[in-house]
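> Heads up, there are several structures right after this.
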Structure I
């Protein structure tokens with residue numbers, strides 16, 4: 001026992017000394033700043049089923065989680081607030097802003113989808129918000145001035161520390177928003193505007209946070225200008241809280257060049273992040289930073305009753321709005337899971353019309369309801385296209401298109417609806433050799449030529465067992481929802497109609 005004491009007591013004393021020295025700075029005490037953050041909420045105000053955690057996420061769970069905090073904190077959001085649910089879309093974002101006011105957000109960056117309903121709608125939700133919405137690099141094409149209802153930055157003080165928060169949106173804005181929604185508006189290069197406002201803020205604050213809707217590119221190149229690029233090139237900032245790419249960074253990503261921490265929670269308010277900054281209390285210099293993302297498990301954290309009741313009010317409110325008529329269909333457009341369908345033809349034609357692609361593919365499983373003849377409501381379109389699928393452009397060779405079609409008729413993948421091409425197949429033949437003829441436009445498929453192809457982001461990432469799309473080298477997500485394109489088409493061209501054109505011909509197995 002004496003021997004154990006001789007060993008362990010010095011070890012314990014050593015550990016205490018190390019901890020003390022770790023937190024002790026030349027000038028004295030350390031002050032900690034907690035910043036909670038969300039991104040890409042996309043209108044998800046309610047908890048949803050999670051296989052691992054049970055009911056998870058939503059505004060009421062977020063507020064209940066924050067109620068456990070014992071010290072002052074900031075709460076920030078990195079954009080794409082309301083698009084994606086009836087409660088968000090049909091209130092023009094008002095439901096989300098009202099709930100964010102109640103939860104207690106301190107600032108938010110504008111995301112590309114926050115502009116889906118136009119500049120006037122964005123101005124309206126900015127006026128409604130009790131917290132500043134930011135957009136330092138979002139400018140008018142006419143005079144290069146910032147939008148009057150957005151702020152480039154804001155300053156928040158907590159525990160005697162002044163924190164400058166600069167908001168940035170992706171400079172690829174015109175690639176990921178319907179052009180009609182942002183006519184006369186541009187997003188400038190993120191690094192340039194970050195440097196501009198860092199210089200402006202530095203004399204006013206103790207530290208600077210970037211709140212960005214820029215994202216982290218999956219297939220990064222050394223020249224890719226995303227949040228990691230900003231972190232590598234802006235040692236002046238304490239951290240970057242980002243969104244847009246729906247990247248789940250449980251403990252963040254730290255630049256090996258500058259030490260700047262990049263944070264992101266994933267998407268759809270299933271999680272919340274907590275960034276903790278450690279500063280020298282006297283000099284107010286940043287000593288270290290760390291972050292962690294928490295799952296908003298309702299069984300563990302509960303749901304705030306006030307927020308829950310307010311969310312329920314909006315659910316009831318939009319029930320009537322979902323039944324608003326937006327147009328009509330001349331005939332019933334039915335879906336089909338193993339052959340050409342009217343609804344599949346209509347959807348894929350819209351993809352080509354919107355993107356200018358030569359060929360379009362849509363997985364039959366992504367079409368969830370038939371579209372009945374007569375009046376069409378928002379509810380009808382949400383039921384046809386309930387997933388928040390965006391339209392993606394991909395370059396495929398003729399040989400790859402042949403492989404895709406073989407996969408479609410093999411029985412081992414989801415059957416694809418098509419536009420821009422016609423093909424025949426014979427199920428009596430060996431798998432991989434069933435497609436007998438392919439015509440693109442009016443010409444036979446050229447195996448050696450590259451074609452511009454449109455599809456949805458689910459298929460583009462290899463969904464329904466299509467590795468050809470996932471492995472394609474040239475890929476561009478427009479960020480535009482297929483559902484929004486459908487709504488716009490119905491509004492402009494009712495009554496809509498389609499006819500079967502014999503795009504997919506299954507040879508008679510009795511022959």
Structure II
């Protein structure tokens with residue numbers, strides 16, 4: 001559906017001529033693939049830098065994915081009159097003008113942008129940096145060459161992955177749809193998903209075998225033993241990187257888990273699990289529709305996730321975004337995540353008995369929306385120590401709880417920093433608190449110490465106050481510092497300014 005349906009050719013031309021100059025801006029639309037896997041809406045139309053971009057309707061949101069080099073004017077046309085248009089992250093200061101059924105503003109460059117229209121619909125503008133695809137040559141394999149027929153391709157794609165692992169050649173998935181069940185990725189495997197390529201998870205639960213044949217408790221099968229505790233909830237996934245090293249997945253394609261259909265069958269499969277592995281990177285791809293946690297980083301070291309777009313179905317339970325679990329040296333950098341459950345949940349689950357102290361986790365320069373907690377450590381905390389965790393320069397556009405520490409299983413949390421994070425809106429869920437730090441006794445009694453909240457801004461006052469609660473006199477939250485923190489435009493310089501419920505704490509400082 002062309003934008004000119006709403007605004008007309010003359011109006012479009014006049015606006016583009018009057019718009020701020022784009023310094024060599026280049027806009028590249030993401031390639032469309034088979035229509036059965038993409039639902040292009042006619043509710044909204046978007047043009048960026050004079051290029052019409054298809055708007056995808058996905059569950060309860062809309063999104064556009066494209067590459068952008070330089071600043072560019074944006075024009076949004078609506079099928080109904082617009083009464084408001086807000087662009088987030090608000091800290092970037094992008095002002096939109098609205099007239100009739102049109103909204104206009106200018107993007108400064110690539111990045112993740114959330115446009116709220118009529119204070120109701122959310123339209124994600126996911127603007128990647130331009131990239132150069134690898135050339136097909138003697139150092140590459142073509143996944144399409146392994147495909148046979150029109151049905152499920154699990155065995156064929158596994159053969160391609162095994163050959164890529166054995167030879168070190170990059171496996172390229174060209175434009176197209178690749179239906180599959182669980183795929184296992186071994187050492188020295190490098191995957192490139194081209195623009196328009198979709199690894200599409202099967203919608204049949206039988207195509208996702210569990211680890212060692214272990215029974216999965218879920219809300220339909222084995223319901224009496226169901227729990228969302230990560231030690232027991234899931235033993236299956238679409239993509240498994242297991243006991244591997246030197247693995248990369250990159251590109252502009254999509255990995256889609258058919259999560260809503262699987263969860264309706266009682267199958268809580270992760271989209272990606274990285275387990276007992278080292279030197280793994282995921283870059284640039286769109287990760288969509290898991291049946292449970294999207295990306296689970298378990299018992300691994302040296303994992304980097306950068307420039308990844310993650311979109312979950314907000315109606316499917318337990319769909320966390322990124323879950324570093326009993327891992328070390330993990331970097332999640334410049335990513336976008338829209339989740340029904342936690343955007344980030346740093347934890348130690350003891351899944352399959354694989355557990356160790358967690359340390360050196362960095363979550364940086366991301367844009368997040370969630371119905372639950374955004375920047376979180378917990379809830380499963382079954383290692384002895386979880387330390388040296390940094391949440392830095394993130395924009396939380398919407399959440400129920402922004403900063404959360406949940407120590408439930410006896411661990412020591414230590415050296416955790418929230419620095420230069422910005423929080424915009426509260427989503428009306430169970431807690432509605434800006435900060436929620438709590439020690440509980442589930443499988444042990446833990447402690448929290450040396451926590452810094454620095455240069456953090458909460459744009460609105462949440463309906464309920466912050467809660468900072470140790471367990472008892474021997475299991476406290478100790479050495480918590482607030483430095484240059486604002487809530488609703490007011491500086492937090494005392495417990496009264498914070499308005500928090502505080503108990504069993506020591507050495508709280510305000511700077």
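Bear in mind that the values in this text are calculations on the coordinates, not laboratory data. Just so you know, these numbers come straight off a predicted model, no measurement behind them.
> Thinking of I, II, which structure, once helix-only ellipticity at 222 nm (-39500 (n - 2.57) for each DSSP H run of 4 or more, over all residues; to 500) is computed, gives back -8500?
This value belongs to structure I.
> Assuming 43, 27, 14 is semi-axes √(5λ) of the Cα gyration tensor in Å, for residues 244-411 alone as calculated from a single structure, say which of I, II it is.
I
> A value of 7 was computed for relative contact order in percent (Cα under 8 Å, 6 or more apart); which of I, II is the source structure?
Traced to structure II.
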